[in-house]
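Enquirer: Each structure below appears as structure tokens.
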Structure P
Amino acid sequence: MTRYATIIGTGRYLPENEVTNETFAKWMGEVSPKLPEVVGKFEASSNIKTRFYAPDDWATSDLAVEAARDAMSDAGITAEDLDLIILGTDSPDYITPATSVVIQHKLGAVNAGTYDVGCACASFPTGLAQAAGLIATNPSLKYVLVIGAYMMHRLSDYKHDVISFFYGDGAGAAVLAPSDKPGFISAKFFADGSYYPNWGIYAGGTAEPATVENVQSGKTQVRLITAFPPEVNNEGWPKRIREVAENGNFKIEDIDFVIFTQVRLNSIKLVMEDLGLPLEKAHWIMDKWGYTGSACLPMAFDDARKLGKIKSGDLVVFIGSGVGYNQAAVAFRMP
């Protein structure tokens with residue numbers, strides 16, 4: 001019998017410490033009187049109105065654990081049932097060891113292997129595709145947990161850098177299991193490494209190890225060096241979705257729902273129009289939770305699913321893009 005993979009549960013976690021745009025604009029006003037105006041422009045284009053920060057004594061793994069527990073409860077399984085944990089994040093607890101092993105320990109998932117995926121906001125759809133492939137080809141795997149988690153505000157100069165407007169903390173997760181019917185349909189991956197110098201944390205690794213000087217200058221914090229051209233998403237997203245449709249032998253009009261990287265509402269509107277799909281087939285959360293990076297796709301998916309926007313039998317396409325840059329699209333049929 002052919003072995004497939006399907007999504008049997010989802011979950012999310014949002015920390016409690018809210019930072020509204022009014023508060024953020026006040027911080028920026030203490031840096032420069034011109035920056036509150038920039039905050040207003042960012043809100044108009046992105047639809048981000050607030051964001052939430054984790055407690056100061058938390059790490060990314062703590063967010064991930066809470067989302068994982070929510071997803072496992074939804075799936076009706078325990079941590080001991082897990083065979084594999086895949087974590088997608090670009091705000092890890094440490095450079096090494098992998099944050100997924102910290103999550104495994106904190107969850108008590110004593111039977112699970114783990115690994116991290118590090119392609120920023122494309123990590124969750126990438127992890128879904130990997131989990132589906134592993135389940136389909138390994139009869140020993142029954143339950144795989146895929147998590148997206150983000151705590152970039154901790155790695156930023158968030159009270160002085162206006163780009164920190166976009167960073168909100170959070171985590172989302174999904175549990176995948178074997179099925180006799182296709183859940184996973186198809187995937188498509190793309191990257192353009194020429195953009196690697198545009199946005200990132202450029203000191204603290206092997207290219208430039210941390211020193212007193214570069215820590216003091218802020219080089220071990222996340223920085224936008226050069227803005228990405230808008231066509232990266234506005235043209236790249238519809239192209240990836242058309243490619244994943246071709247790979248999965250379905251038509252664009254067959255798509256019931258699309259989950260996008262949650263960075264700009266205007267981009268979602270443009271892409272849905274490009275695809276000829278009604279905006280009602282998309283969902284956004286940036287207005288209420290901010291941009292949660294590696295976590296935004298699973299958080300949006302869980303929210304849409306639990307609001308009843310995504311139903312059994314629906315064909316759902318995930319499209320994520322992140323700094324580097326990476327893009328990943330994956331299509332699933334909901335059980």
Structure Q
Amino acid sequence: MMRAAVAVERGIVRCEEVEIPEAGPGDVLVRTLAASICGSDLHMVNTGWAMHDFPAMSGHPGHEAVGEVVESRSQKFSEGDLVLTTPHIWDSRCFADYQAIDDAHVLKLDPGVDIDSVTLAQQLGTVIFAAKRLPESVEGQTCLVVGQGSAGLFWDFILTHLGAEKIISIEPLHWRRELGITYGADETIDATGDSATRAVKELTDGLGADLVIEAVGSTPTLSQAFHLVRDEGQVVLFGLPESEEPVPFDYSQMFRSRASAFTVLGSQDEPGLTSYVEAVRTITSGEIDVNPIISHRINIAEIDRAFDIATERVDRAVKIGITFDGQ
């Protein structure tokens with residue numbers, strides 16, 4: 001038996017004792033050493049997006065994790081390998097002592113890496129993957145990041161390295177705004193809604209940003225992004241939807257702005273998992289220090305408290321790490 005998070009109903013997660021999964025052909029059984037809660041986990045558990053049945057699969061929807069291979073039915077991996085797991089969010093089950101995962105969604109790590117920090121390579125990899133659809137350089141551009149959770153902070157970092165002339169962030173929580181400055185934000189806005197839109201226009205001489213990254217995934221910020229972008233600018237809709245049902249959308253504003261936009265999905269199917277490889281290198285080389293982003297480390301036995309803190313965004317919460325001591 002093992003410990004695992006179980007979303008027993010919408011918005012409620014508990015730690016339960018369940019059977020250890022079996023590795024099928026081509027799979028590896030991974031003992032989880034560290035994991036973290038992603039904003040998409042909150043969307044799925046709290047709104048039911050892509051989670052159609054409750055109780056959900058044990059360990060679901062956790063997908064950011066590092067672990068040790070304890071059984072391999074794959075020729076690519078051996079027992080004892082340290083790995084980053086990169087499953088599709090539909091199949092993800094890392095909020096558990098053990099997960100069985102196919103070998104196409106596992107990346108071998110060098111022994112000795114810092115387990116807690118390299119766990120964040122999963123999310124950083126998704127940002128690197130999304131940024132590949134942007135121009136190789138955004139030099140001379142004003143870029144705006146809506147939301148300064150861990151994804152938004154990674155976008156600050158990546159846009160800085162792509163040469164952005166100015167990065168503006170929108171974030172109501174002061175500790176996240178402060179973190180954003182350390183990762184590359186030049187200007188921060190503490191307002192939301194129409195007040196934030198007016199502030200962006202003031203900072204851009206009434207034009208709006210050249211590039212807007214929506215890193216929240218809320219219905220209001222979906223439409224707001226097209227009020228924040230300049231005419232013929234670019235919008236990246238990075239945050240997951242709040243619902244599988246149709247949501248209100250200001251198509252008229254998008255039409256008037258003539259902005260182009262794209263969504264992001266599929267980093268797990270990139271040949272060679274190259275964006276994750278780059279993320280691991282960026283973290284382990286010290287090019288980025290992700291440790292300030294990890295605000296909490298909470299044991300899997302208290303997964304309910306971990307989700308509460310992440311959802312309510314209290315106690316200076318940013319990224320909630322999940323530990324597995326006491327296996």
Structure R
Amino acid sequence: MKKIKKLLYYVLGLAVSSSLIYGVFIYHQLQVWKYAGPDAVFKVRAGESFARINYRLKKDGFISNSTVFYRLAKLKSLVTRIRVGEHNIPSNSNMINIITILTAGSGSDISITIPEGKNLYEIAEILESRDVIEDKSDFILDAKTESLTDSLGIPAQTTEGYLYPDTYRFSKNTDPQTVIRRMVKNFFEKVKKLDFTKSSLSPHEVITLASIVEKETGAKFERPLISGVFHNRLKKKMRLQSDPTTIYGIFEDFDGNLRKKDLQQKTDYNTYRIGGLPKGPISNPGLASIKAVLKPKKHSFLYFVSQNDGTHVFTKTYKEHLAAVKKWQLNRKNRKGKSWRDLKK
């Protein structure tokens with residue numbers, strides 16, 4: 001019996017000693033050991049696994065023990081919370097500091113806001129100007145790649161209309177397809193609660209008309225009114241005659257001035273020359289414009305003319321429309337913006 005007790009005490013002693021030794025080891029790894037290199041930037045790539053990040057941290061000398069770092073992250077429930085982007089890691093950082101930097105800090109992520117109503121060309125320009133992407137032409141090419149749109153569930157040849165306008169965070173020089181996928185995913189998240197079945201238009205047609213409504217007015221309260229005008233014209237099989245659609249059809253060659261000859265040019269988007277809706281969206285609408293198309297204001301208006309202050313005059317007859325054009329577009333005193341009517345034909 002005495003021998004058994006002695007054995008138990010011996011084993012217990014070993015266990016306590018081992019625990020103490022292991023505890024000292026963990027303490028040393030987490031608190032005492034520190035990254036000895038100079039201040040550095042560590043980049044976490046989109047889609048990168050924790051295991052891969054952990055491996056690179058150890059390989060590059062930022063941490064001393066990948067197993068301990070993993071257990072630390074798991075204990076704090078941070079394994080899936082490491083942020084994509086560039087993170088500044090100061091010299092003398094310990095592993096606790098580093099896991100905090102990678103998860104709580106914003107790193108060098110770029111916060112960028114895409115306004116409502118911008119088209120894919122304008123979005124590409126914004127992204128390139130902020131260094132989110134390296135080359136806008138790559139973004140435009142990817143946005144027009146049908147295999148990508150198919151994989152994203154978009155019933156069109158481009159992602160135009162589905163690049164949801166919002167504030168995003170991206171790392172510098174992000175792959176364009178990663179940006180596109182993020183924006184499209186956000187679009188479908190935003191619209192998933194909307195009921196498209198009550199509209200006489202298909203979901204893609206709803207987005208197409210919403211993109212026109214978005215471009216026609218900056219006044220939110222007018223969107224259901226303008227949507228109603230377009231619905232009325234579609235029912236009567238009248239051409240939509242929307243300047244923004246004409247501009248989109250020639251956008252890559254557009255110099256900022258819409259001329260009469262442009263309105264006479266036949267493209268898949270020029271609603272002065274084609275009936276019904278254009279081939280697809282001409283911009284990326286916000287939720288308010290999409291809702292306006294799904295629930296247009298019921299009225300008898302068929303025309304609207306800008307009052308040059310962001311709002312419009314709505315009329316029912318062509319005669320009334322011509323009077324409004326004369327007052328607000330042909331009268332230089334009332335017209336503050338530019339119009340193709342000012343230019344030589």
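Read-outs: derived from the displayed coordinates by stated rules, not from any lab. Keep in mind that what you see is a predicted model, and the values were worked out from it rather than measured. Cβ atoms are built from the backbone, for glycine too; each structure is taken alone.
Enquirer: 18 is what came out when relative contact order in percent (Cα under 8 Å, 6 or more apart) was calculated for one structure; which of P, Q, R is it?
Expert: Value 18 for relative contact order in percent (Cα under 8 Å, 6 or more apart) corresponds to Q out of P, Q, R.
Enquirer: Still on this model: Taking distance in nm of label points 7 Å out along Cα→Cβ at positions 48 and 136 for each of P, Q, R, which is largest?
Expert: Between P, Q, R, the highest calculated value is found for Q.
Enquirer: Matching task: 18.2, 57 is the computed value of Rg and Dmax of the Cα atoms in Å, for residues 112-239 alone. Pick the structure from P, Q, R.
Expert: P
Enquirer: Another question about this same structure. Between structures P, Q, R, where is distance in nm of label points 7 Å out along Cα→Cβ at positions 72 and 280 highest?
Expert: Ranking P, Q, R on distance in nm of label points 7 Å out along Cα→Cβ at positions 72 and 280, first place is R.
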